[in-house]
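Below: a set of structures, written as structure tokens.
Just so it is clear, none of the values below were taken in a lab; they were calculated from the coordinates. Computed from a predicted model, the values in this text were never measured in an experiment. Cβ atoms are built from the backbone, for glycine too; each structure is taken alone.
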Structure I
Amino acid sequence: MTAGEILNNKNYLAISYGGYRHNSREVQPTITEIKEDLKILSSIGYKILRTYNVHFAEAKNLLQAIKEIQNEDSNFEMYVMLGAWIDCEGAWTDCPNHDQEDLEKNTAEMNEAVRLANEYSDIVKIISVGNEATIKWAETYYVKHAVILKWVKYLQALKESKRLNENVWITSSDNFASWGGQEEYRSETLQELVQAVDYVSMHTYPFHDTFYNPQFWVTRTSSYKEKDDLIKAAMKRSADYSIKQYMLVKNYIADISPEKEIHIGETGWASISTDQYGAEGTRAADEYKQALYYKYISESCNQLGIKCFYFSAFDEPWKDFKNPQGSENHFGLFTVDGKAKYLMWDKVDEGVFSGLSRNGNSIRKTYGGNLVNLSEDIYHPPS
């Protein structure tokens, strides 16, 4: 199965994966833990997982876990979009230098990505150079497009010289704006990058823009007789908002490389927030809206014939460890302890997760499956 075949097969669902169970990445998910996750995700049709870096043990553990399950079950099918993290010089300090890259760290990251892609060549189908690495709001680590272009060309040259599997597709996963969706990012270097990658992987997050760019989110409550109709309309607008960003990128790239494939490399919706997306903020975060966004964006992507890597598989408490109820910790389809959120309740009813568990817990519904309890945490968007 090639990368192109996977990306263009609507039956091969794609999702971002992080197996972290604790509030620090110092505790890496084990192969045994990852196997639990893989069996859960496989049971609901996910066939390709996206990762973000290789400098932690998680990436190698994931690849080894897939290999071990395949050795046990020849019918088990799972592939990986392997992320290689890119940092600027002085990243994550008070003085990041966005004009230079952290050459030593980035070189080590890229070399390890190549090594893993070659060792697990039947599993790794895509390498992504950087994650939101050129968008300027990533102010702690972003680099210029020239750095990403350099590493993309490096990987493509390895493919040509047979030092990297020639069937591996190379991309960079970044915000829609960085892929030309906003004019300030457009340049000759970006045009060259578009031509160098095998496909474009773009991110879109209407969830965050309910706060930062809320015009699509705020609505007139008098236009709807029922609260549910109002919420559904808002979530449909949210999915449409994502597709509009996709079209901005598509229209820009059409003049550079008309046949270049564009897929959504990351989008999602958080289910809990005590920050600006909660009941006292934009009222965006809850499991019901998450389920609606998942439904609408999936339908839109299928209609367009593009892949959508949904973010994310499981909640990860390390992302905002100082605020356990912060939205960044709660983008998963499942909670850390294995509860299936509302969008997966029907799968629980169907018995899809029978015999599966996470952290010793069987897969059961959040809120005890009680819709009344869930409804108490659902708010309509502000008017």
Structure II
Amino acid sequence: MSDKQLRIGLIGAGFMGRAHSNAYRKAPNFFDLGMEPVLQAVCARSDGAAAAFAKKWGFASSETDWKALIARDDIDAVDICTPNDSHKEIALAAAAAGKVIMCEKPLARTAAEGQEMVDAIEKAGVANTVWYNYRRVPAVTLAKQLIDDGRLGRIYHYRAQFLQDWTIATDVPQGGAGTWRLDAAAAGSGVTGDLLAHCIDTAMWLNGKIGKVSAMTETFVKERMHSDSGKVEPVGIDDACAFLCRFDNGSMGIFESTRYARGHKALYTFEINGEHASIRWDLHDLHRLEYFDHRDESITRGWRSIHVTDGDMPYMDKWWVPGLQIGYEHSFVHQFADFVAALAKGETVGPTFKDAQVTQQVCESVLASGKDGSWHDVAE
């Protein structure tokens, strides 16, 4: 790896491949990274898809075999944007080859797979990150700043929801390129690993570790046609999950996620109640953070909506003038910029594989609790 360049090999050319490629291209235009991202190669399942993606996004070359991409000497960093069932194999190979590794969330299908990945990157000593991008939404980063500054005081409650409705129809298949998230063999779990993993990562970043959980899960459609076999097969993922938890700081948590909330496409919200103040955030209004402070005078006390666009707010000095907002895609730009800038300085920035493994362990405890109906301690 050159001191001046980071030559990227992207594995996976779907939704996240596009989101990440956009970040590679935009970050150096707005942030001082310390090294230049180079879109060196992209890998997809077919020649046509890989070549078309490379042409559209400006990659110098394309591959159809991820092993060939990792073996190349002109690749410094590997970005894993594939279904969950291939994360471990690709990450282990990339670590053995000494590559910098970026990986889509969740880290793996299971905590056991995730631990193998953590062990591999620590043995290899390679820089790494997992794309839990909501940490880098400026309003969420501002929430972290307010909490760390002590504005909320002691935290009592954390509650989060992530609601969707795209799998309600019984004729939606499981498996295959478009609906692998409904196939337990590919995804590992349903909403727990897909949506709640985001909520859990954000929550522990803001409010510390989760110590124990009690969950309820449900699979509403028990059988679906499998895209690969063409046969109707049992569904092994959770369509919905709700869990209670206790954080190590003594606060209580309530989390809910479902793909069966008609009318909600991607409603991610959280609210935190503290001794002095409360905050809440909504992905549908992502550039705003709502804030209530009990210490205000009674005649003016109430919820306020902070428009997170000023230059002294997280990341916003790199973009436009106050009052002009940014969007979802910028969270990936921010994470990539932070990661590359830290890499150039020889520093570490989260979330790392080790951070993501803690989230994986919480997810595993949630799923186990959902099966037996009891409280579960989260593994250290």
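Values computed for the structure shown
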| read-out | value |
| --- | --- |
| Value 18.4, 56, calculated as Rg and Dmax of the Cα atoms in Å, for residues 12-211 alone, assigned to which of I, II | II |
| Ranking I, II by mean count of other Cβ atoms within 10 Å over residues 92-99, the structure that comes out highest | II |
| With Rg/Rh (Cα atoms, Kirkwood Rh), for residues 172-243 alone derived as 1.15, matching label from I, II | I |
| FRET efficiency 1/(1 + (r/R0)^6) of positions 100 and 348 (r between Cβ atoms, R0 = 25 Å, to 0.05) - structure with the largest value, from I, II | II |
| FRET efficiency 1/(1 + (r/R0)^6) of positions 228 and 260 (r between Cβ atoms, R0 = 30 Å, to 0.05) - highest-scoring structure of I, II | II |
